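**Student:** In C-alpha cells below, several structures.
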Structure 1
Amino acid sequence: MHPKTIQLIRLTFWCSAILLAIGSLVPTEMLPRQAATIWDKGQHAVGFAWLALLGLSTHRQKPWTLLIALLLYGGVIELLQAVTGWRHAEWQDLLADGIGLLIGTTIWLFMRHRATRQR
C-alpha cells in the first residue's frame, strides 16, 4: 500500500474514532434527528466495524492489540456515558461494539484473502 494511502486511512481512522466518541457522549438532542431513529445497537456495530476495518488496514502487524484497544475504547465510552447525566451506559452497547469488531475483522480478512489470491 502506498504511504500516502496509509496516512489517509490512518487520518480517517482517528477522525472516525473522535466523531464516534463525540456522537456517543453529547446529549441526544444535539444529534441529527435521523441519528436518534436508527437502532442504537446497530449504530454501535457499524461504527466499530468501520473502525476495525480502517485500523486493521494499516495496523497489520498487531491486529489483536488493535482489536483489544478498540473494545477497551468502547468500554471507556460506556463508562463516560454513565457519568454524563444525559446518556446511559449499557453492557449491550459494549456487546454490539464487539460484534461490530467481529464484522469489521471478517470483512478485512475476506478482503486480504481476495487480494492475496489475485496476486
Structure 2
Amino acid sequence: MAEMSLVDLMQKVSKQGKIKIGTNETTKAIERGTAKLVVVAEDVQPKEIIMHLPLLCKEKNIPIAFVKTKKELGNACGIEVPASSIAVIEEGEAKKELVEFVKKLVSKEKESEN
C-alpha cells in the first residue's frame, strides 16, 4: 500500500474521527492530554501564535507534524478557511494509518536527536 500523505490522512480523520481546529482548541487538547497528534501550519504569522505548541507537545509527549500552509491544513480538515493548527482527538477508521504515521514521525525525531 502506498504511503498516505499527512494531508490525505487529515482528510480521512476529519471525515470519520474527531479533530479540534485552531490554536486555542489545539492548546486545550494538548493540555488535557486528549490530542493524539498535533498538526501545525508553517506559514502562520506572527510565529508567536503557534510557538508554544512544539514545547507543549514535547512536555506532554504528543507527536507534532507540520504542513506548509494554513490553507492546505484548512482544506485537509474540510473547512473553507485556513487553519493554523489542529489536534487529532479520535482517529476514526484512520487509526492504523495514524499509528503508522506517528511511528515514522517519532523515529525521524530520534534520528535527528542523535
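Every read-out reported here was derived from the displayed coordinates using simple, explicitly stated rules and does not represent laboratory data. Remember, it's a predicted structure, so these values are computed and weren't measured experimentally. Cβ atoms are built from the backbone, for glycine too; each structure is taken alone.
**Student:** Comparing relative contact order in percent (Cα under 8 Å, 6 or more apart) across 1, 2, which structure shows the greatest value?
**Tutor:** Answer by largest value of relative contact order in percent (Cα under 8 Å, 6 or more apart): 2.
**Student:** Matching task: -28000 is the computed value of helix-only ellipticity at 222 nm (-39500 (n - 2.57) for each DSSP H run of 4 or more, over all residues; to 500). Pick the structure from 1, 2.
**Tutor:** Computed on structure 1.
**Student:** So P(r) over Cα pairs in 5 Å bins from 0, in percent, computed for just one structure, reads 2, 13, 24, 26, 22, 10, 3, 0, 0; which one of 1, 2 is that?
**Tutor:** Answer for the origin of the read-out: 2.
**Student:** On mean count of other Cβ atoms within 10 Å over residues 46-53, which of the structures labelled 1, 2 is highest?
**Tutor:** 1
**Student:** Comparing 1, 2, where is mean count of other Cβ atoms within 10 Å over residues 22-29 highest?
**Tutor:** When mean count of other Cβ atoms within 10 Å over residues 22-29 is calculated for 1, 2, structure 2 comes out on top.
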